[in-house]
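Undergrad: Below: a set of structures, written as structure tokens.
Where a number appears in this text, it was derived from the coordinates with a stated rule and is not lab data. Source: prediction; values computed, not measured. Cβ atoms are built from the backbone, for glycine too; each structure is taken alone.
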Structure P
Amino acid sequence: MSQDEAPVALDIEQLSVVFDTPDGPLSAVNDFALEIRRGECVGVVGESGAGKSQSFLAVMGLLAANARVSGQARLGTEPLIGRSIAELNQFRGVKLSMIFQDPMTSLTPHMTVGEQIAESIIHHLKISADAARARALALLEQVQVTDAPRRLDQYPHELSGGMRQRVMIAIALACDPEVLIADEPTTALDVTIQAQILALLAKLKRERGMAMALITHDLGVVAGIADRVAVMYAGRVVELGTVHEVLKAPKHPYTAALLASMPRIDDTGTGPLPAIGGQPPNPRRLPPGCAFGPRCERVDETCRAARPALTGHERRVACHHPLERP
């Protein structure tokens, strides 16, 4: 079965997230739509504040109490939006797991590594503590933690940043989820360890056939592991396609500007890197029409008047005047 024929593991449609704040409503996610198939990794990229993490925290049911969520998200055929915490706990950690950005704040400091991995296993799989510990050890070995038997009885502060991130991955994989959400999994790591973590995630995806959402601001990370990429701006997906299509021939001016602002190993120029002019819009006061319009060189009255729809089939773009590429 080709990847295009694989069943959809996570399907998100018309997802919006609004936070009620003392200064008024803040629109963090606007009509977000994405599907991820089994065995596929979709990179979700964009500047800080684009709504990447909030979109998937909404799917997980982990947003702050002042959030209002609308739209749909289905794990296979099971709806997720609007469910109670008790209902969501039947899926979270079992079929749907998340690796968070900072393992030092995500791990519990007073529990050993083994206890933290085994906790989820005992709760969801209903097995004995000894069996859960054995599974925790096997998971540490699978995520390539050195000297795994000793690490089981260590605390998070006794491990390096790379080791803590591997422990977070082990916890997320403990119950063999169908969908894994990795939220900036390499942000706090040096380049060498980043490469190791990404290679590990790619290996685990292949071996387990998981669907994976990789949230990042780094297009280089996406190029190395993702099958498709969704580019977000102001809470919306503005471009979607295969990694090769989007990175080699971007259609949205924002995607093209992001790529142009990245240093290239084959660039012999000595001048400064191009920058995207202006600032991302205030989510409390999004501009009418295209949110990228105030920063776009191709903007016209159509762009200012009407928000462009995300059109296309597999290759999609939300732009009134998309870039024409060969």
Structure Q
Amino acid sequence: MTKTAMVSGVTGQDGGYLAKFLLEKGYRVFGLYRRGSTDTFSKLREHGILDRIEMLDFDLLEFSNICRLFKRYAPDEFYNLAAQSFVAASWEEPIYTTQADGMGVLYILEAIREFSPKTRLYQASTSEMFGKVQETPQTESTPFYPRSPYGISKLMAHWACVNYSESFGVFASSGILFNHESPMRGKEFVTRKITSHFARLFTGQTEEPLELGNMNAMRDWGFSGDYVEMMWKILQQDKPDTYVIATGETHTIKEFVEEVSKRCGFELRWEGSGVNEIGVNTKTGKTIVKVNPKFYRPAEVDMLIGNPEKARRELSWKVKVTFKELCAMMIDADIERAKKGTL
């Protein structure tokens, strides 16, 4: 019998990779999206799967809509990837972020409990819950210390999943995802901001420097396509649990810039420090990167690095795409888009 899966946030980066993965596994896939969202179906079209997904209206803040979906379809698996997922925006919209990312998951859990108790829920938790890290590297047992409204609301959702599993028998598992990127990443995220700007520099479409915040922030960056496989594996286990999804390596934003710059054939020389730091193209003498204090967060998360040992041991999962391969993949895709006029 064909399994059914619902993927909320299907128009986002992870949603597209996950939907494609599930289709290849033979699932009937329902793609849930918020009508009126600024995002489009472009990522699903690039994956070549839009016409193979059954698209349904979905809103994390509309409990009646969520209940109707579970009552009508009772999916075998529900992957909750929908969220207000931009950390910087959470400082401007803390109440909405908490409602969507925290309360929205409670609505899903209540709907499953009431109308579809056999549904297995995957909740996309985040390394931002660790925030001001209490140990390095971070594991499933590392104490949480979120440093943004986004991290706080995701932590609420994370503990709600644990509580509903222990209290009501809901199969609710969480993947604590560390930073994961791809050519499908939204331009509001720093990695895609870097690659899209360098693609325009490379193709001569701009001479303006790229402006960034804290260049020394360290992140554990993986490939989204690798991570969605882990999401699926988590729901195939005998009991609900929490898993860190990470590479076990950390790199600074400056390192990401340097890898992308080298791929473009630019030679960077760094001058100054802190908020006065700039990156100069040694061939032209022009500044192509500079720090802008407005992009610093009110409370910075300086270093995140996960320990995926539990996932390796219990799920036989491993990273396939390296940091350098990820950087190359993203800048190559954006250069192609720039040349086609679709960036």
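Undergrad: Please compute mean count of other Cβ atoms within 10 Å over residues 109-116 for structures P, Q and give me the label with the greatest value.
TA: Sorting by mean count of other Cβ atoms within 10 Å over residues 109-116 in descending order puts Q first.
Undergrad: Supply the structure label, taken from P, Q, corresponding to distance in nm of label points 7 Å out along Cα→Cβ at positions 29 and 53 with the calculated value 1.4.
TA: Answer for the origin of the read-out: P.
Undergrad: Supply the structure label, taken from P, Q, corresponding to relative contact order in percent (Cα under 8 Å, 6 or more apart) with the calculated value 20.
TA: Checking each candidate, the match is P.
Undergrad: Further question on the same structure: P, Q: which one has FRET efficiency 1/(1 + (r/R0)^6) of positions 5 and 149 (r between Cβ atoms, R0 = 30 Å, to 0.05), as calculated, at 0.50?
TA: Clearly, the read-out refers to Q.
Undergrad: Taking -9000 as the value of helix-only ellipticity at 222 nm (-39500 (n - 2.57) for each DSSP H run of 4 or more, over all residues; to 500) derived from one of the structures shown (P, Q), identify that structure.
TA: It traces back to P.
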